[in-house]
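Next come the structures, one after another.
Here, each number is a calculation from the coordinates, and none is a lab measurement. What you see is a predicted model, and the numbers here were worked out from it, not measured in a lab. Cβ atoms are built from the backbone, for glycine too; each structure is taken alone.
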Structure I
Amino acid sequence: MLTENSPKLWRDDFPVPTAETHKYMRGHVVIVAGRMLGASKLASRAARRIGAGLVTLVCEPNAYQVLSQDWPGTMVNALGEGKRYTEHLVDERKNAFLLGPGGGLDSDLKSKILYTLEMGPAKAAVVDADGLNVFKNDSEKLIQTLHGNCVITPHLGEFSRIFPDISGSKEKMAMAAAQRAGCVVILKGAETVIASPQGEVVVNKHASPYLATGGTGDVLAGFVVGLMAQGVSAFKSAQMAVWLHGDVAIDIGAGLIAEDLIDHVAVSMRKVLS
């Protein structure tokens with residue numbers, strides 16, 4: 001079934017804290033910082049702005065100083081000197097992981113993604129950008145490891161590297177990929193298509209061509225993982241994030257840059273909740 005994305009589909013599921021809510025109840029996001037540090041900065045800010053209670057950036061030691069000088073509310077953890085990535089995976093409070101933005105195409109990123117996905121649905125996961133590209137010669141390994149609490153966020157080029165044999169309309173492509181991989185697929189474009197493993201397809205027409213600028217995909221990935229950290233299902237998180245992302249872009253229009261999406265999404269959130 002194909003449906004057009006709008007708040008009426010998910011407004012009742014949008015996460016709203018109560019008087020008893022504390023930050024640990026709003027989820028703890030872990031973002032793996034790659035070589036292009038701006039991507040992970042944008043994603044971490046987006047995850048916090050969308051409501052995640054805590055966000056930790058995991059990085060190599062040589063990136064620690066740069067990242068720790070960004071927003072002070074984002075925690076930064078440098079690997080090395082006995083600190084391993086797997087320590088974050090076994091921490092029960094860290095419940096949502098984003099891998100790929102600015103990651104670079106190396107085996108270390110690939111290993112981190114597989115370690116994360118092998119934890120199963122207890123760890124929500126978003127795989128974006130280089131997190132997909134790194135599997136271009138080993139796509140079946142990624143497909144076999146994805147699960148129902150995962151979201152992948154390819155544009156058409158990335159999609160063709162992971163699913164080279166799937167073609168047709170974007171709606172059919174996204175649905176076929178979601179069913180094969182058993183995860184939610186956000187197939188990005190002028191009209192973004194969101195598909196679930198159960199065969200549900202939502203098309204988002206609420207967007208702006210001004211989103212065609214660097215960093216907007218990193219922000220979208222941060223929105224998705226931030227919502228998943230708060231307990232929203234993968235499919236609903238994808239719908240919410242894509243609509244809000246587009247709504248801010250429509251409101252701002254000419255001159256939009258990625259940072260604007262983070263700075264102004266609260267206005268769109270209040271619009272949904274009013």
Structure II
Amino acid sequence: MPAPRAWVLDTDGVITDSARVHAAAWKTAFDACLRDNPPPDPAARRPFDPGDDYRRHVDGRARLDGAAAFLISRGLRLPAGDPGDPPGTGTVRAVAALKERLFTERLGAGGIEAYPGTVRLLRALKRAGVPRAAASASRHAGELLESAGVRDLFDALVDGRETARLGLPGKPDPALFLEAAARLGVPARETAVVEDALAGVEAGRRGGFGLVVGVSRAEDEGAAEDLRRHGADRVVRDLAELLSLPGPGVIPDVIPGPGAVPRPGPETEKGPA
């Protein structure tokens with residue numbers, strides 16, 4: 001495809017380093033739940049892995065969906081509970097509420113930052129006049145972008161509050177990304193989606209997006225391969241890599257404006273004589 005006419009980016013783990021905060025909050029909540037509700041299979045009682053378990057069951061999903069998915073993976077089918085359930089371990093909603101409380105406490109402590117490579121890409125796209133949207137199942141997405149100082153780099157934001165208001169299903173359903181593309185006024189087939197979650201890249205593929213970019217910041221090649229299997233066209237460790245990839249179809253050949261970033265060609269690749 002030609003260079004995408006618009007870009008839609010997930011928030012946690014793609015724009016901001018907040019995925020680690022989510023994972024830590026989930027670990028505390030899930031480990032408490034496993035302790036209070038030990039699964040029948042002793043092997044399923046092992047602690048929540050903030051790397052593998054987070055990536056496979058929770059990352060990219062709405063909070064309730066992620067809680068249910070992980071608990072089912074350990075053979076636990078807790079009652080769904082009621083919306084007013086306080087934080088605890090007796091129902092899916094209680095576990096999700098516990099995670100929310102823990103995350104909010106950690107978020108209040110600050111320290112959320114944007115990935116420098118992502119900021120470089122966003123600024124280049126902004127200079128080129130390419131519309132950009134942030135899309136996240138998290139109700140805290142706007143707060144995270146403000147905290148990291150990058151809210152002004154986006155033309156639109158669709159977060160967990162908006163998905164609840166509109167009644168949009170969670171990933172891997174593509175509704176969230178399709179809504180973001182619609183707000184940018186660009187068809188999905190001409191839009192790029194950037195995700196670090198398996199459910200997210202699958203949503204991009206299901207939605208018919210022209211380019212699905214997976215972000216795998218770990219050195220584990222297995223994680224990158226998982227993203228490809230779920231629908232990523234390209235997997236990078238840092239989004240700044242997209243500024244120097246040869247060949248058409250990722251970014252314009254030259255990003256206009258101050259600090260223009262040309263693609264490396266035969267001359268630039270050789271380096272100084």
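Each of structures I, II was scored by distance in nm of label points 7 Å out along Cα→Cβ at positions 68 and 244; the highest score is held by II. Taking Rg and Dmax of the Cα atoms in Å from the coordinates of each of I, II, which one would give 19.4, 69? Label of the originating structure: II.
Tell me which of I, II gives 2.5 when you compute distance in nm of label points 7 Å out along Cα→Cβ at positions 4 and 220.
II
The greatest value of mean count of other Cβ atoms within 10 Å over residues 28-35 among structures I, II is that of I.
The value 31 for percent of Cα pairs over 19 Å apart, for residues 164-235 alone was derived from one model only; which of I, II is it? Derived from the structure labelled II.
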